[in-house]
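Student: Please go over the structures that come below.
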Structure I
Amino acid sequence: MSDWRPRLIASDMDGTLLHWDDTVSESTLAELERWRVDGVPLVLATGRPPRWMRRIREVLGHGIAVCCNGAVLLDLELFEVIDEEPLHPDILESVTRELRRRQPDTWFAVEYGLEFRHEPIYKPRWDVDAPGVAEATLDEMVAVPVAKLLARHEHLPRDEFVALVEDVIGNRATVTHSSSDALAEISALGVTKASGLAKVAARHGVGPEDVVVFGDMPNDIAAFQWVREAGGRAVAMEHAHPDLMAVATDVTGTNEDDGVAAFLQAL
């Protein structure tokens, strides 16, 4: 694969493209622009909701971003949602009821559009008082379709809690995680970063064999498998979760060392 060259670059944001202070280095921006001018677009593939994309839009204000782990496609230039695969109320109601029964101290929140709702006892870690963020009852949250359901536990170990959520949900929805906390991210069945990226790649007439994808956490596994099985490149950051390392084709430096740019320069 020494002469392999991508036709599309896909990258996770937190812990991958971004430094820990939520910025992108000038050298990384320059490298991405070099590829864009040469006809190779960048697609951001993130667990972040659209409302958390405003700052990156100021830096990379073009193209389509895959948000909410694949549930939402966001036009960065127009800042409009152009596609969404939501979790529907019947699934939301049943899985939250069963999770609460199995583990009573499980608290819930939901993402939809540019809005975030959480139970009063749920403790958001960021933008607590930001526009679009408000408290709601669980009954209110499960009454409408949502892009992502979040289940959090304040005391259980992360892996134990995620395993519990996976056991309860079974094949009714997709469960992943990308946090050091006991936080499970739940999307509609079959919705992953891979499914979102496949839609964007198809718009560009690109197959997974011509995609390079960068990531660092388990919510990137589906995207790694999608490109790896087709002959593309799945590049884990040096500090990546062991489960992601296991399905990577390559490893690059950390986000602080501009590992994405370094790998692209080597190509």
Structure II
Amino acid sequence: MKVYILTDIEGVAGVVSHADYSYADGKYYEQSKGLLTGEVNAAVEGLLAEGIEEVLVVDGHGPGAIQFETLHPKALLLHGRPITRRQMYEPMWDYDAVVMVGQHARSGVRHGNQNHTMDSRNVDWMKLNGRLIGETAFVALMAGARGVPVIFLSGDEAACAEAQVDVPGISVVAVKKGISSNVEITLSAQAAREKIREGIRQAVVAHREKPVAPLSWEAPYRLEIRWKATQEADLFEHQWGAERVDDQVTAFSSGDVVDVLNYRNG
């Protein structure tokens, strides 16, 4: 069994705000990278303990956030910037399962610490076939399009609750509770890592006993994106296949969910 780990940073214990912790110019960004890599290493340890043969860690946070020099020695790493969605996500189709570490809630979730969807600076919300989606559903649908399930997620409580609604059967581990976008109650780094290590191990056991089904929604697909500023809508209405719905909303339609989710940069 081979596992693909998609990482993000906002759902990591102790990483509390975009400005100081999650943006590359934040004063605590290097500390945040260490916290993320510690949680990733704990996930790798849990997977290896259950006999997983290969683990690919994908550096999924915008500017990149994995500390290569402290990454678990038995993990492979996919990283580099600039990177397209295809370069980041298509390798998951060669793996047996996907897990997500450091995940946050979709934009607009009041108690989701650092809640956003894909682009914290520019996207207000995303809807697929009329339903609000966040990054968890986005990734699960991308993986599910080629028959790969998402079996585990760690992050804040709001991200975990969202995952359990969007991905039936998924196992989750909450390492913090959002009070607001920039305030949290968090486990210690050590406690969060222990919880992830054991939680992901149990997720593999549960998946072997009762496999999580790959996520699939009925075609055709229509992705609507409301941008925070009209400038972004101006830009994206000129992309191939895009439709300008109103001043701030653009839409992309396709019979293939992978095509519609690759709306931006190929």
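Student: Starting from the value 3.0: which structure in I, II was distance in nm of label points 7 Å out along Cα→Cβ at positions 18 and 210 calculated from?
Tutor: Details: I: 3.0; II: 3.8.
Traced to structure I.
Student: Suppose you compute P(r) over Cα pairs in 5 Å bins from 0, in percent, for residues 10-57 alone for every structure in I, II: which one lands on 5, 23, 24, 15, 13, 11, 7, 3?
Tutor: II
Student: Who wins on distance in nm of label points 7 Å out along Cα→Cβ at positions 82 and 242 among I, II, i.e. which is largest?
Tutor: Details: I: 4.1; II: 1.4.
Answer by largest value of distance in nm of label points 7 Å out along Cα→Cβ at positions 82 and 242: I.
Student: State the single structure among I, II that was used to calculate semi-axes √(5λ) of the Cα gyration tensor in Å, giving 31, 19, 17.
Tutor: Details: I: 31, 19, 17; II: 28, 22, 17.
Here the read-out was taken from I.
A short reminder: the numbers here are calculations on the coordinates, not readings from a lab. None of the values given here were measured: they were computed from a predicted structure. Cβ atoms are built from the backbone, for glycine too; each structure is taken alone.
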